[in-house]
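Following are the structures in question.
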Structure P
Amino acid sequence: MILLLPNALPPAGVATELARRLPAAAPTLAAWLASAIPRMQAVPLADVGCTADQAWRLQHAGYRPPADAPLGAGWPLLTGEVAAPDPHAPVWLADIAHLRVTQQGVTLFDPAELALTPAHAEALLATALPLLAEIGIHGEPISTGRVRIHLPDGVTPYAPTPAAVGGTDIQDLWPQGAAARPWRRALNLVQMAWHDHPVNDERQAAGLVPVNGLWLFGGGRAADVASPESQAPLTVDDSLDTPARRGDFAAWLEALARLETERLAPLQAALARGEPERLILVLTGDERIATLDVTPPRGLRRWLPTRRQDWQAWWAPRPASRNQES
């Protein structure tokens with residue numbers, strides 16, 4: 001069995017304090033961390049174009065992007081929103097979004113926090129999609145606020161997934177160059193059409209941010225998905241993900257305590273019975289992945305002394321000092 005816990009590795013600024021509190025909130029997790037040696041993997045956003053947990057799931061699923069595409073290009077293939085795509089056709093998705101422009105840069109408002117209603121999404125797309133069709137870009141809504149986009153051949157504006165860049169400055173991650181130019185033109189058309197849209201009047205009257213763009217991501221092909229790395233059952237528990245993304249680490253600790261009671265402690269009891277026989281724990285955080293085999297020793301090995309690991313040294317990395325940064 002594989003258990004994936006997105007955002008179980010907190011950022012350096014809060015990790016030391018959370019490491020101090022973790023054993024009380026989740027003694028099972030603390031025991032696992034102390035008993036296993038992690039395999040660490042760096043997944044820089046600028047290279048992979050997705051969150052660390054998305055990167056792990058794409059690798060685990062056997063997605064191998066072509067040389068000119070980031071790993072995150074394959075994420076739409078795993079969302080289940082596009083059924084049986086043509087294996088050689090790229091799958092692009094676009095989310096209705098709010099792009100906040102300031103003197104410091106451009107920030108993508110997290111689409112998950114947009115509070116977009118189905119009626120508003122339908123009205124916005126009824127205005128935007130015909131404009132895109134006039135320049136050879138076609139779209140079809142697949143869920144509230146999300147559209148599948150069909151781009152002309154040769155147009156490859158690879159950009160990170162919304163989950164990877166929501167709430168952050170996206171200027172350095174914005175697709176540039178000739179291959180992205182047709183989409184940038186399309187985005188300008190959408191922004192102008194939505195500037196004075198009645199939906200935005202209603203949203204602003206309700207105290208919500210206006211929507212002013214489409215965030216395009218993906219571009220991966222099903223043909224680039226090979227055999228999965230493992231046939232072991234995969235469980236994804238994202239209960240730590242939302243509070244971490246919001247920076248609410250008091251809520252993160254509360255979610256961790258519930259995770260301990262509802263999943264981790266029962267799973268440890270099942271492991272002791274040999275059900276499952278093996279447990280691989282995958283923890284992700286900001287641009288890093290830790291993989292641990294926390295299967296308890298069997299047979300005579302269980303009587304041998306176990307060396308406890310200094311898990312805080314890797315789970316709670318220290319912020320870089322000024323001397324290290326210079």
Structure Q
Amino acid sequence: MEQFTNESMLDIMLWIDSELNLIKPKENISFEVLSPDIDSSLHLGSSILIDNKKYIYRSFKSWVDLSQLCFCKILTPKIASKNTIIITYQKLDLNNSFHKIKTEDKDIKYGIDSDFSNIIKNEEPAFIYYYKEALKNVNISLRKRVINLGINKADEFQTIKYMLSKDDFKNIDLVGIDYSQSAIKFAKNRFPTKTFYQYDINKLDELNLGKFDLLITIGTLQSINSNFKTLFMSLVQNLLNKNSALIIGFPNSRWIDKEMIYGAKAPNYSYSELSILYKDVYFCKKYLQQHKYRVTITGKDYIFLTATKIIKR
């Protein structure tokens with residue numbers, strides 16, 4: 001087993017890459033490092049001398065971050081000695097991802113029996129924290145009509161229910177739209193008093209839904225076969241009332257082998273490339289500001305654009 005003491009992070013990364021990908025690729029690798037609990041007052045990268053041996057201090061977060069960058073899952077560390085631990089990385093199956101499914105059938109890719117449906121974003125801290133903050137930012141307790149595009153199993157409604165009183169949730173008009181028939185059926189059973197439609201987002205004008213004071217859509221607008229900018233402008237113009245708000249979630253991550261991996265993946269790139277993401281976020285921000293919305297952008301693995309109409313006093 002490899003033991004790292006005062007090697008640089010670059011040296012460690014090169015070793016991991018060779019073990020996982022280059023020389024007789026392995027599924028699991030283990031290595032011994034200084035325990036992150038040895039001295040929590042140290043700065044990351046500080047040198048420390050223990051029993052006449054020089055170590056570089058690194059926090060546990062460093063090893064978690066590194067595991068994701070290496071497309072691995074980190075397993076629970078084991079104690080090697082009073083000063084060191086053993087860390088094991090488990091290699092992810094890069095082909096095990098719903099993103100790689102090539103089909104026009106939305107139920108196969110996004111339906112209740114799909115890998116996508118098994119994802120529970122509300123249990124991902126990097127998602128639920130920023131989504132909860134976005135709901136607070138738009139004053140969800142004051143909203144009366146809310147529409148969610150790409151609702152799937154209605155996880156976003158579950159968070160709204162958590163944040164509202166029982167009476168407020170009972171009285172709020174929640175409308176969910178999704179193209180997957182099985183997902184809509186599941187959402188209806190989950191929230192029988194709310195309204196759901198199995199429908200094409202590009203044809204919402206056919207439903208005569210009226211106006212809403214909050215639009216939510218998470219990871220949907222960029223994934224459908226449509227002109228993103230045209231669709232977005234149409235939604236703002238046709239669905240929202242004069243005192244409206246928006247929560248738009250842009251995925252800055254991918255799901256690989258049941259793990260959420262940071263970084264948007266653009267076509268024709270083997271690595272994370274964020275140009276399209278930034279371009280779309282900036283377009284939405286600029287357009288909404290031109291239409292008198294106050295806009296904030298937060299998040300990490302999901303970028304949340306939150307906008308509220310500026311009301312003239």
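Taken together, the values in this text are just the output of simple stated rules run on the coordinates, not laboratory data. As the structure is a prediction and not an experimental result, all values here were calculated from the model. Cβ atoms are built from the backbone, for glycine too; each structure is taken alone.
Compute relative contact order in percent (Cα under 8 Å, 6 or more apart) for each of P, Q and report the one that scores greatest.
P
Can you say which of P, Q returns 2.6 when distance in nm of label points 7 Å out along Cα→Cβ at positions 146 and 234 is computed?
Q
If mean count of other Cβ atoms within 10 Å over residues 58-65 is calculated from each of P, Q, which structure is the one that comes out at 18.1? Mind dumping the intermediate values first?
Numbers: P: 18.1; Q: 14.5.
Source structure for this number: P.
I have 18.2 for mean count of other Cβ atoms within 10 Å over residues 170-177, calculated from one of the structures P, Q. Which structure is it?
It traces back to Q.
Quick check on the output: 13.8 is mean count of other Cβ atoms within 10 Å over residues 266-273, derived from one of P, Q. Which one produced it?
The value was obtained from structure P.
Who wins on FRET efficiency 1/(1 + (r/R0)^6) of positions 26 and 274 (r between Cβ atoms, R0 = 35 Å, to 0.05) among P, Q, i.e. which is largest?
P
Computing distance in nm of label points 7 Å out along Cα→Cβ at positions 186 and 242 for each of P, Q, which one ends up highest?
Q
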